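Below you'll find a set of structures to go through.
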Structure P
């Protein structure tokens, strides 16, 4: 795989870096609008750029390096990808983009408490990324016939939005519906799975940026902190730890790019395998790398005020949302077993399920 950035990827990453540097807590949404980031994934017919996940990956990595956590995934990535793959009743994507309407997306992972019956919506959608600012919630739900999509206004009666601060500093939301009318349309069977995998990959790309920044921060600390009259980075045991951290982040980068590329392709099983491998790696090896960096920093590494804190929390968020290690390990095992049975059949063998 080619790791060199294209001009387009570099430009988008630079834009995200500028927004991360200049935006503050009161002007986040305006910064996203003015930078054009809201239209990254909307189709060109709707006035967007129609970018794929692989093209966006370097921008999300740049976000992981930044000081603040912006709602780019929930507000600027997922809505455009959903509208480009599904016809949403009562939602005009081009108008929403033109008027910079804040939009968020509900996926099956956070919609277990949601019920739809006879066109009426009840229950709660939990931990909606970008939900604190949203005026419209796009629904991408599992149904008996595959996937069902719809949209609902969050400013009407029967809707309660409760802000939810996340570990990494983002403000998500729990959104509760009480007899709210909604129209749903059928979509492709794999749409919910694809959207969930894309969301997982996007958060892992941010975690990659955090991991790279964490690695550089720790290396600089080891070269400046002195003990026994010399930098602690000269001690062999810490050099070995840094080699492990470097290896983990480099391997993680390969997985992120491979998973992003798979999300842009049409092979669902191949996508599911690499995304589950990515999530499993994030929740095991990258968490171990984060722990090693904390230990190498000593006491200062455990404080919230130090820069390392926010970087580690971004890795933890990528691990916790859109499928735990256990869930993705189980899915990966099932896919590997399925492929093994299929190959065995070509030799006339049968592997029990």
Structure Q
């Protein structure tokens, strides 16, 4: 194979190994972003639905109150209508107490045959029971007396008609308000109904996304490597001058420095195949993953897992320290493929 072909092939291998996890992580983040968007939409729609339900309840109560008010007003209209009819009937009966023509009026005047009414009697003809007119059958009232009673009755009728107009206006106003509230209720119920349909669909989408994220996270934890701890990169992968022997030697991992006791976590899902003290590695944990991959965590001050334990990505496996061949508190981290150490920087996310 020509040198440039080897270089291209190597680049493709690095791309395939190093880039796929990034795509997976991005897919995972994309799903979470979508889930957050769906959750926000659900919260907004639930608020809209709750607000509309409160509005519907309020308006329905107001419609019921309007119904009671209108019923009371209609009773009032019925009473006033009856009162007006009674006044009209009084006016009709009063006309029977009026001379039918000028000749009869003149005769009654000469004969002084007009019936003279006391104040209480005039009041009874205006406000009393209709039967009171029967006591004046075949009697006649003087024009002046007649006019006084007629004016009072017409004034009473005008007052009743004015009251009727006012009450009818109130009824119309209440009915207009009822119609407006009914339209508001109809619209609010429509919005709530549409929100319920959308919420149902979003709830299904939310569950689907949660399941998808769970699967993506499971895949990510089984196919990607995360940084096992927080710290400063003090020594990269590759040849270096060994800090103790002062000779040029291959450094099979990376060193991350931090204070003693800093938490160390599993870089990927796997099974613990070694956990204990091992020479210059000091306290060492080795985890076997799929596809011939292993990770090693050295110089730990404390180990919190045992051989045979199944661990998940991000699970604590020990604490940082300086055991074994070490010049200070740090984690020596290795990634091995088919038993051979590879550069962790090509895999870490």
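Any read-out appearing in this document is the output of simple, stated calculations on the displayed coordinates, not a laboratory observation. What you see is a predicted model, and the numbers here were worked out from it, not measured in a lab. Cβ atoms are built from the backbone, for glycine too; each structure is taken alone.
Identify the structure, out of P, Q, from whose coordinates distance in nm of label points 7 Å out along Cα→Cβ at positions 87 and 167 was calculated to give 4.2.
P
When you work out volume of the Cα convex hull per residue in Å³ for each of the structures P, Q, which one comes out largest?
Q
From which structure (P, Q) was helix-only ellipticity at 222 nm (-39500 (n - 2.57) for each DSSP H run of 4 or more, over all residues; to 500) calculated, if the value obtained is -20500?
Source structure: Q.
Using Rg and Dmax of the Cα atoms in Å, for residues 79-238 alone as the calculated read-out, with 44.2, 147 as its value, let me know the right label among P, Q.
Structure Q accounts for this read-out.
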